[in-house]
Structure I
Amino acid sequence: MGQPLSSDALDTLFRGARTYNGYLDKPVSEGQLHEIWELLKMGPTSANMLPARLVWCVSQDAKDKLAALSSGTNGAKIQKAPVTVIIGMDVDFHEQLIDLFPHAPEARDWFPDPAAREVAALRNSSLQGAYFILAARALGLDTGPMSGFDNGAVDKAFFADTPNVKSNFISTLGYGDPATIFDRLPRPAFERFNTIA
């Protein structure tokens, strides 16, 4: 614990990793989805709330349904990817805190305001979505996160039985096809966007 990763590992997670628009014709197994979850769930969230609720669209029917609710070229990307994941968020995450944050039995009562819960769910499910990307990369897979879709329609189509769950963003998943990436876009130097106070 606490040891720096190798340069190769940093390349895998960050410097050499890319967002893919298409994938090789190589399947992703259900076991790999479980492996991703086992890693991403270890990332920190506020009060261990773990609000992300993931739907792994593996069947062509599920991918087609999601693609129809997406904009621009996203639909074709979803249909062709081995897997597309909907990262949802449970706005009633506080109901799970009795199990997830057991050393503070009163934790459920920390979140009485629905609007504040939604903000917390969005923030922390977004964190978990980032952990998903890093976990996938760490396991040799690639991703294509996107937000071009109809959130309300996706919620009706995929979360109708759980109205407390809303979609945050989606991501394709597979073995990236290098022919589908663009040149690396600008990544500014520290001085441009950072202040040391």
Structure II
Amino acid sequence: MGTVTLGVSIAVPEPHGSLLQERRAGFGDPAAHGIPTHVTLLPPTEVAAEALPAIEAHLAEVASGGRPFPMRLCGTGTFRPLSPVVFVKVVEGAEACTWLQKQVRDASGPVARELQFPYHPHVTVAHGIAEEAMDRAFEELSSYEAAWSCTGFALYEQGEDGVWRKLREFPFAGPSVPPQAGAPADRDTLPAR
């Protein structure tokens, strides 16, 4: 049956997603239109195609333990010189993203994997392009801001054409009202914000 390349991410909603995608293309990133604007939870991972039902069941279980949380992007950062990436920073919601990606990559789950670099939630706006263009992305988006309520995440598959397409969304099952202050923390639910 072969293999597929999957990724799990939180989509940056409209109008922010299209705006950042257009800006990424404008900086000269050839991959911009093949990658929906997102915050990664599981980087590109090759798996056996027959594992897809188990992966979807696992992601549904992860989503059932989540609840909506505020996401806010503000300003830019870079992974240079370690990695040729300029990104918009996640300044609110990073703790929840970190929790989610750990659940997705759980050692007992179907997509357990180690990361090449420590997890750092971000929205890529330039990757692997000329240094001058990376500098321009860093400067021109330095005052960029966006905010929304994250209500779930999605599973994507990369096609042979390099384009990422959404396979399925996984909405959070938990209530949108945060727990009362002083309530005991349950390590299997998203941290309160």
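Since every read-out is calculated from the coordinates, none of them should be taken as a lab result. Everything numeric in this text was worked out from a predicted model, so none of it was measured. Cβ atoms are built from the backbone, for glycine too; each structure is taken alone.
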Point to revise | With helix-only ellipticity at 222 nm (-39500 (n - 2.57) for each DSSP H run of 4 or more, over all residues; to 500) derived as -7000, matching label from I, II | key: II
Study note, to complete from the structure: Working back from 3.0 (distance in nm of label points 7 Å out along Cα→Cβ at positions 28 and 148, computed), options I, II, answer is structure II
Exercise for review: Given a value of 52, 46, 35 for Cα extents along the principal axes in Å, point me to the structure among I, II it was derived from.
Suggested key: I
Check your understanding: Which one of I, II has FRET efficiency 1/(1 + (r/R0)^6) of positions 4 and 100 (r between Cβ atoms, R0 = 30 Å, to 0.05), as calculated from the coordinates, equal to 0.50?
Key -> I
Review point. Hey, distance in nm of label points 7 Å out along Cα→Cβ at positions 68 and 156 derived from one of I, II reads 1.2; which structure?
Key: I
Point to revise | Structure (I, II) behind the derived value 0.9 of distance in nm of label points 7 Å out along Cα→Cβ at positions 20 and 172 | key: I
Check your understanding: When distance in nm of label points 7 Å out along Cα→Cβ at positions 52 and 76 is calculated for each of the structures I, II, which structure yields the highest value?
Key -> II
Point to revise | With semi-axes √(5λ) of the Cα gyration tensor in Å, for residues 92-131 alone derived as 24, 15, 7, matching label from I, II | key: II
